[in-house]
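Given below, in the form of structure tokens, are the structures.
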Structure 1
């Protein structure tokens, strides 16, 4: 069943832009499984997302991903004083035009990031979202216009204390960097 849930969840992630958790829960419902069905890991779903993209989106996804990475680079440059690190599907290469951008900011003073957005004349909404370690963190969410994709893209600036930076850079279960700074993102854009 884990495989069926992963495949269905991957389709929902790519076609509807759902995050992995919501996609797995909806997959269980669509498959008519009991609510307490054991869910596959995020890594299993990500593997299916990569397969789905390779099969059904190989002609459009690379350009969409590059566009999202370039938009992320702009926001990371604007917020460079707060040690920005890109994470999520845009960093890992599985993003489509329906994906949001998640940037972690590591601040000495969390309010200073808000002041920087005001200085940039950015309309934002302060909210709480699930963070790096699964806990709830404050996020400043922006709807950034993206002409290349003809839509607004959600950019979520997640606010962390500077002391959280070291833990945020620990490799994931596959040994990959879970997020990258400005230099790492610029390198990705040059390589691809």
Structure 2
């Protein structure tokens, strides 16, 4: 259980922040950037819940998962870390997203073009969440490219989540239809 007695500590006034292992790094450190993007994604999902309360159970579960992702990223993995020693994202979390994708996608018509972000307000928020999710995924991959130890399940989870958010947006537009890309629409013949 997390217990916070004070909200401000002043320890970050010098431009650093504490990681879950107690070390301090710059607030621009790729690890902090990565879990910051995950936090931003979680906020966008909160807005999506306000527009589509029918998906509250699924989206709230995902929001909790995203705190797991942030906790995983906040504590650098160590060589020889014992399984279960730290909260880490697990394969079954991505598997649950795959099952939700299959269920949401089943009643949708096959795509005939790329989908433009838009349609209903809920679909628009889902598309925004998808793009923030993709950025978070890129930030995590960039972190791995620095040589940092990162749980590979984090990238898998974010990749599946962006797919789910795309299908969710399509689902929210089911009654009105997808807004499809029409190549060259504004070009003269």
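Here distance in nm of label points 7 Å out along Cα→Cβ at positions 148 and 180 is compared for structures 1, 2. The highest value is that of 2. Quick check: -14000 is what I get for helix-only ellipticity at 222 nm (-39500 (n - 2.57) for each DSSP H run of 4 or more, over all residues; to 500), calculated from one of 1, 2. Which structure matches? This value belongs to structure 1. To test your reading of the models, identify which of 1, 2 gives 58, 38, 33 for Cα extents along the principal axes in Å when calculated. The read-out comes from structure 2.
Looking across 1, 2, the calculation of FRET efficiency 1/(1 + (r/R0)^6) of positions 36 and 140 (r between Cβ atoms, R0 = 25 Å, to 0.05) that yields 1.00 traces back to 2. Looking at structures 1, 2, which one was relative contact order in percent (Cα under 8 Å, 6 or more apart) calculated from, given that it came out as 19? The correct label is 1.
Bear in mind that the values in this text are calculations on the coordinates, not laboratory data. This is a predicted model, so every value here is computed, not measured. Cβ atoms are built from the backbone, for glycine too; each structure is taken alone.
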